[in-house]
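Q: The next part holds the structures, each set out as structure tokens.
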Structure 1
Amino acid sequence: MKNRREFLKISAVGSVGMMLLGSASAKAAAAIDRKSFGVGIQLYTIRDAMAADVRGTLKKVSDMGYKNLELAGYSNGKFYGFSAADFKKIVGDLGMVNLSSHSAVESKGITIESAKLMADAHAALGVKYCVQPWVNDEDRTIEKYKKMIGDWNKVGKIMKEVGIQFGYHNHNFEFKKVDGLVPYYDVFMKEMDKDLITMELDLFWASKAGQDPIAMFKKYPGRFQLIHFKDMRTNQPPFFDVIKDDVCNVGDGVIDFKKIWAAKDIAGAKHLFVEDDNQGNGKPFEGIETSINNITTKILK
């Protein structure tokens, strides 16, 4: 009984803490109209909360001042288990926009029928972007990259027909040499139809791979419509493992987001999304609150 009382006491304190955080976030957002900055969030950042409570989680995100959403929950025509119409209404009623969605085309390929289903579902949701987020380890060969990019170009064309821009989100492995080639530059940027596929540059992973985002913008102007704001605690030599413990809140690390975003016109960048693979290292809502506060008071000012 003593242990149960202590558990209930701790749970109550935690609940009050979340209520206070929500109240403080809403007040801060209202004080400076954070939504006017158009800051987006990749919902993978709070995936556990989305799995547990879609409506409640989105309400917290809106109260913090996030405007644009990038989804990570599409499957068979539905979004986080909701129809496109229902999910669109939930988000719209909260004053937010479904701007983008991560939806993978598997290495085995995609049929025209399934590509059209994906395109039609996203068109009904009203997104402007649909993004390929990942390539599995076993598919990271030059031959398989080329085959997948051929499929992505086909998907990009189908998406274009319904008013959606297809895209690709990088990690760090695309910058590691394979058979003497750097896939990102020697295959991806060459093989992708730039009118059908835009790049969503993840600043954390590109930086971990030793890349200079501004130099990338200058080399390929106009090809980076979407940018992931993800910070890191430390600089280090080019790093190609998938360990991500160095992720931290945007503005609390070493990436110079203000300088990079100042080159957005060269990049062709139109939108930014906060992302944290580690879900705030156990404190996802505190993490995304800190990130949007830093972005709206320091980086975009």
Structure 2
Amino acid sequence: MRPSRRDIIIATRKSSLAMVQSETIGKQIHQFNPRVSLNLVPIESEGDQVLDHPLAAIGGKGLFTRTIETALSSKTADIAVHSLKDVPTDETPGLVIVATPPRAPVHDVLITRGAESIDQLPEGAIVGTCSPRRKAQLLRLRPDLKIVNLRGNVQTRMRKVLEEKVMDATLLAAAGLGRLGLGEQAKNAIPVEQVLPACGQGALAVQCRVDDHITVRRCMPLNDAATSIAVNAERAVAAALGADCHSPVAILAELTDANTLRLRARVLSTDGKHCAEVDLSGPSKKSRPLIEQATASLIEQGAKSLLEQAARENVAGE
């Protein structure tokens, strides 16, 4: 069978980070399909349209993915490239995540004008973030911190701290800084033991239509098996808990060797005072029992109650 010469249209958010990520995936696909042209279609997501409210207060799941997925389903585009942490765990009918390329560093970075760590932030420091996960873990470590809502792209959030000085610090993902060529700003790495990352953080998702066999075949070589095993475990735990990217939940799965999967997870109250936590390891080829054990332990520790309370606070606009 002769390879298809059909062009590939990639749907992406308009943010500079999303564009860079999509261009990178496009180049990788082109390496396997050099005679095929690729075109990027920038689309403004729902989450990019409202920047003055917490994400959970303006629509919950899929704020950064729904409009992109609509372009796929309507055949306006062939591929969507997402930050995996933004993709809801319940699959969209007719669409599939066909590849998760090798994962970038998963940790968060402290952006600040002087301190080199969370411990060094001054008493009562103002920290900007819109992430319930980051807020809860920061308050767990430093109850004295004042957490204020901060949304916008990477450059906007950095400017608020480093140039406008309207707050003392913010947290950003090391992966995003690296992809934007801002690695020099990632010097203050936060250990994952202090601030565990979001489910899927550092990973990309390449999505297409299930019945588009040409595109599926073109994208499959981009998949990284180790990344896929890890993020699928993380997403399975999040799905079992009913959590999403707006929940005060942190999950990290890692292959510690070729045969062992380590799974860590935290579910917190929004003020950081209460935390259900697990740290388990098991065979990577049989991850289901490990996922079930982790989920059961979290629920036994009160994870569902913590998530329900967080959801009520989101509805109330707290």
Structure 3
Amino acid sequence: MRCAYLGPEGTFSEEAMRLFAPDGEPVPCVDVPSALDMVRMGEVDHAVVPIENSVEGGVNATLDTLAHGSPLMIVGEVVVPITFALVARPGTRIEDVRTVGTHPHAWAQCRRWMHDNLPDAVHVPSPSTATGPVALASGEATYDAGLCSKISAERYDVEILAEDIADNWNAVTRFVVVSTPKRLPPPTGADKTTLMVHLAHNEAGGLLAMLEQFAVRGVNLSRIESRPIGDALGRYGFSIDAEGHIAEERMQEVVMGLHRACPLVRFMGSYPTADGRRARLDPGTSDADFIAARTWVRSLLQS
């Protein structure tokens, strides 16, 4: 199994990829779109890419690449605890650090620590957390230090100036496992369905009407984020994670309702949750309840 991930070696994405496929062949990519495009072109079996961070929220590059282009399917997820190390070339003193290269999400998760310990340091954005130590070790870096995983710090020829730094000790990043569309993983009772939905009209109540498709059927949302559609100013779609599997009656009713009410509904997959937490079903929303109601209506038509 060939698995693309956001490289270079030593990123949290590589850690997630190895948790998903310990025996898989890792294929590092320069960015998230490149990893997902390799799946689309059939060059790899899966891509493991970050989609959501508990501190900074959604990863826009992943959300947007999944929402556009030929369809892809999420078939699983992996959650990785996140802590960082501040690294530099050997011999660098922490008080000499003025610029720090790292991914914007990493900087956001260490912003308060940086303010308290290196208030004059300036962030230099980089494609991934491992890019910093790679550039520092090769002498190509245009910055004094990098924020990266401890694995990266130990893998490359850099010196750790501070470790286990983060503003939130409970921070985690959720990664999704992406393939080309194929047979869905079977429902487990602890599943998630990901959708991209466009609203029908730019009018008051449009978002409420869309959300009611979930609410009246007892389907809880674990994530909802707006992303620009890109065809005009003020036009947004909604990336949604809903608790449940498309094989369940209540989720099928939701998707059918969205299909009737919204101009675009992109189904991105139903897959087991990483934590195995089962969805809580409201009274009247089990498969048996929907089937019984449908059977009752048919009996009325036949009477």
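Q: With Cα Rg over 2.2 N^0.38 Å, for residues 195-234 alone derived from the coordinates and found to be 1.38, which of 1, 2, 3 does the value describe? Present the calculation step by step, with values, prior to reporting the outcome.
A: Details: 1: 1.18; 2: 1.38; 3: 1.28.
Here the read-out was taken from 2.
Q: So if we calculate mean count of other Cβ atoms within 10 Å over residues 35-42 for every structure here (1, 2, 3), which label has the highest result? List each step's numbers first, then the result.
A: On the way: 1: 20.6; 2: 14.0; 3: 18.0.
Biggest value here belongs to 1.
Just so you know, all these numbers are worked out from the coordinates, no wet-lab data involved. Keep in mind that this is a model prediction, so the values were computed, not measured. Cβ atoms are built from the backbone, for glycine too; each structure is taken alone.
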